[in-house]
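Following are the structures in question.
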Structure 1
Amino acid sequence: MRIGIPRELKPLEGRVGLIPAACGELVRQGHEVFIESSAGVKSGYTDDQYRELGVTVLDTADALFEKAEMIIKVKEPIEPDLKRLRKDHLLFCYLHLAAEPELTARLKKIGLTAVAFETVEEGGNLPLLAPMSDIAGRISIQVATHLLHQPEGGKGILLGGVPAAKRGKVVIIGCGMAGGNAAQMAAGLGAEVVVFDKDPAKLAWARTFGSNVTALYPHTDDVIDQLKTADIAVGAVLVAGARAPHVISKEAVRRMQPGSVVVDISVDQGGCVESTRPTTYDDPTYEWEGVTHFTVTNMPGAVPRTASQALSAAIAPYCVRLANGQWRDYEPLIKGINVENGKVVHPAIEG
């Protein structure tokens, strides 16, 4: 199969679909791999590193899309990509179509087959979403801690506190991969951490992060009560493939103290905080009712080298199966199909 890896086009997105070593595996199996020039540079990989492993470097996206049968990206296609995609392309990337009805309509019109990383499901897990959720959870705390600094408009507190000073408080809604990693980061910094989840096993897991972690069932009144005194609130709720439900209302955000920070990791799926609107790394934050919101739709894009390595390791076996054509009877990839032959085929997506 002819496989194409274009340069990512979202603002300040530095990840690349496959790192050189992963491309080398596909080449060794007899596939032709093409990459757009400079696609890997922001992740720390030069064109020559790809060439050394048998990858053909093409100067333009037009040439790449023309050559390729399968397109492997990181983020969902935007207008320049959409103009180049064809009916005979197999698209493999993050799509998050539940929050993108216009993109869904465009992919239907093109008529291609689109397999989304975030809906590939195996053994009840989402193996291609997990590595980026891990990173997004960690980034949420790193960024929010900085946004608490007074020059950034924050409360002017050190999250972990020091002797004779109070430690900060972090409230996390959802203890999956993203929320769990956020909780571990916050606990490690010494903050007071409150984690909400409906799953007793996840609440028990959260308790293992440290004695400074409290794990609670998300009764609405309890969530609102904890948010009133939170310095950082992290929304990390996921319903596979579907639009995220609003679990933090605008009223709950209004009750937070001025200078507090909200991070909505669920923003890719529409956001689980009612006051969320998508942002990019060009302009990553905004203030709503005195509360700073960080709601970038590609949070892991800030650490492209780490993220590209982790993503490649996760998707490489699935790329091989897709390229070899041995996937139409493979349930995890069947569940990953979002759009095919002009129709939405994933049950969680409308349209």
Structure 2
Amino acid sequence: MRTSPALRTAREVVLPLLCLTALAASSPSPAQAPATREDPLPSWNEGAPKKAILDFVKRVTTPGSPDFIPVEERIATFDNDGTLWPEQPVIQGAFVLAQLQKRVAKEPSLKQKPAVKAALDGDLEYLTRAGEKALMELFAITSANLTDEQFDQEVREFFQTAKHPKLGVPYTQLAYQPMVELLEYLRANGFRTYISSGGGIDFMRAISQQMYGIPPEQVIGSSLKKEFKDQGGKSVLWRKPEPGAVNDKETKPVNIDLHIGRRPVLAAGNERSSGDIAMLEYSQGREGPSLQLLVNHDDAQREFSYQEKDNASLNAAKAHGWTVVSIKNDWKTVFKQ
């Protein structure tokens, strides 16, 4: 039987994280010439990736260059988990588990539900076997049957106190400093920067401005279905316990087109679940110059070290000539000091 996109994403992202866990954006500048600065990427080591970025931006923003790209076409898309912040564990998974624990504290009878018990116990085997029905039950308990405003408030409260279990600091301090610098450098040169991630769109929108300078309208992600309704004389968007858009793998280019209407000239993702290959291929398929970046998690000391079992993303990078960014070798620092 063919696995649905929602279930596939849940198995690859939501289930592992449940078991592992028991900044200002602006419109493109009208300036046509590249912004100048002694070193716009100080947290990057000198090497091929940094040179590729600087050379690309200079080529596409210099008037008269054969590779010049008009400001309105300077679109850059970034994955979030593992590209802009850590994904060990996936941070939204920590939020789901925290919300589940809060719900159970208020309503202990919820723990009698097999899916809830399995999630709290880190029982990956049961959740995998139970499938989409169990996962949707968890989402309904933690993220649905709320207004958008209520959900946004819960996300913001989570980020006020939650800390990474290994690194011991608030999640809001874990944006990758080299990528923050890259985002700022691109915006200084007339690029519009977007997030396109498999994570929940409303979860990321709550913190994207604060952490990356990316406003909520420039965030693309997965979502639940919603309905417009009246609640006590006030119009609201109500979050339904049904999957809506799933923004992963081959659906990323589809949703980028839906939200932006242009192919990105620069796209950045990371290796872990082959989830960003299609987005990078989509960027490279445009007419004219483009740049694709793939973050390689190879630094167990400062962050984490892991690879895909089939090495699909790194193999794709080699086949297509994408720029691989080694956290170990290419970043002077991983997080802001």
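Every number in this text was worked out from the coordinates using simple rules, so none of it is lab data. Worth saying up front: this structure is predicted, and the values here are computed from it rather than measured.
Of the structures labelled 1, 2, one was used to calculate P(r) over Cα pairs in 20 Å bins from 0, in percent, giving 31, 53, 16, 0. Name it.
On the way: 1: 31, 53, 16, 0; 2: 31, 57, 12, 0.
It traces back to 1.
Out of 1, 2, choose the structure whose coordinates give mean projected area of the Cα convex hull in nm², for residues 117-260 alone equal to 11.2 when calculated.
Structure 2 accounts for this read-out.
Tell me which structure, out of 1, 2, gives 20, 50, 25, 5 once P(r) over Cα pairs in 10 Å bins from 0, in percent, for residues 133-212 alone is calculated. Could the numbers behind the result be given before it?
Details: 1: 20, 50, 25, 5; 2: 15, 38, 33, 12, 2.
Checking each candidate, the match is 1.
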